[in-house]
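Visitor: Please find the structures below.
Bear in mind that the values in this text are calculations on the coordinates, not laboratory data. Since the structure is predicted, the reported quantities are computational estimates derived from the model, not experimental observations. Cβ atoms are built from the backbone, for glycine too; each structure is taken alone.
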Structure I
């Protein structure tokens, strides 16, 4: 079964274009280093009536939206190998200035997941 890194983060709507540019470049880097898929999606229907809505859980502030993203790998071992290469890639270091990110990195939720159902 494949392995997935997933993350959710609040992004100011005014910064979505800048975030998208970074995500597109990052996606190419992850794919070049072996990731099977790289997906980033922006909130559209977030005021749901069932469960806990993402904006509430993420404590979204006025003017922010939620980005939900995932990267697919062959396995956890493959994920670790790909991420090690990605973190050493100088293109990533150029893109990521912690003082100039279009979102608050401290509010990002992240984790690795084993696929339980692949229908």
Structure II
């Protein structure tokens, strides 16, 4: 006995799906706009803190950058670290929000680059 083909989705079902996606996007966009200042502040602090700690870990303690990534605090999983051996610096980036660079200076340790903002 042959099986009948599965019923095709109706246009009404597709429209509901698009409306639901549009409403979700609107809610997320509104929340991001409403909390843009705290998000920006936390992103700036997280990137500056991570850059300074990772630079000290890398160029003062001599540990590899992968090992230094373990020193990030809880909640900083989105912060990425990139090292530049030539300038002895580490740049930390919080996606789409902020970045900061700390550079090793003999006699001073790791120092954050001046913020522009």
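Visitor: For which of the structures I, II does the calculation of distance in nm of label points 7 Å out along Cα→Cβ at positions 64 and 96 return 2.0?
Guide: Working through the options, I get structure I.
Visitor: Assign the value 46, 20, 10, calculated as semi-axes √(5λ) of the Cα gyration tensor in Å, to the correct structure from I, II.
Guide: Working: I: 24, 20, 11; II: 46, 20, 10.
It must be structure II, since only it matches.
Visitor: With mean count of other Cβ atoms within 10 Å over residues 16-23 coming out at 15.5, pick the structure among I, II it was computed from. Present the calculation step by step, with values, prior to reporting the outcome.
Guide: Details: I: 15.5; II: 10.2.
Derived from I, not from the others.
Visitor: As an exercise: helix-only ellipticity at 222 nm (-39500 (n - 2.57) for each DSSP H run of 4 or more, over all residues; to 500), calculated from one structure in I, II, equals -13500. Which structure is it? Provide the component values of the computation, followed by the final result.
Guide: Values: I: -10000; II: -13500.
Clearly, the read-out refers to II.
Visitor: Moving to a separate point now. For which of the structures I, II does the calculation of relative contact order in percent (Cα under 8 Å, 6 or more apart) return 50? Spell out each step's value before the answer.
Guide: Values: I: 50; II: 24.
Computing relative contact order in percent (Cα under 8 Å, 6 or more apart) on every structure in I, II gives 50 only for I.
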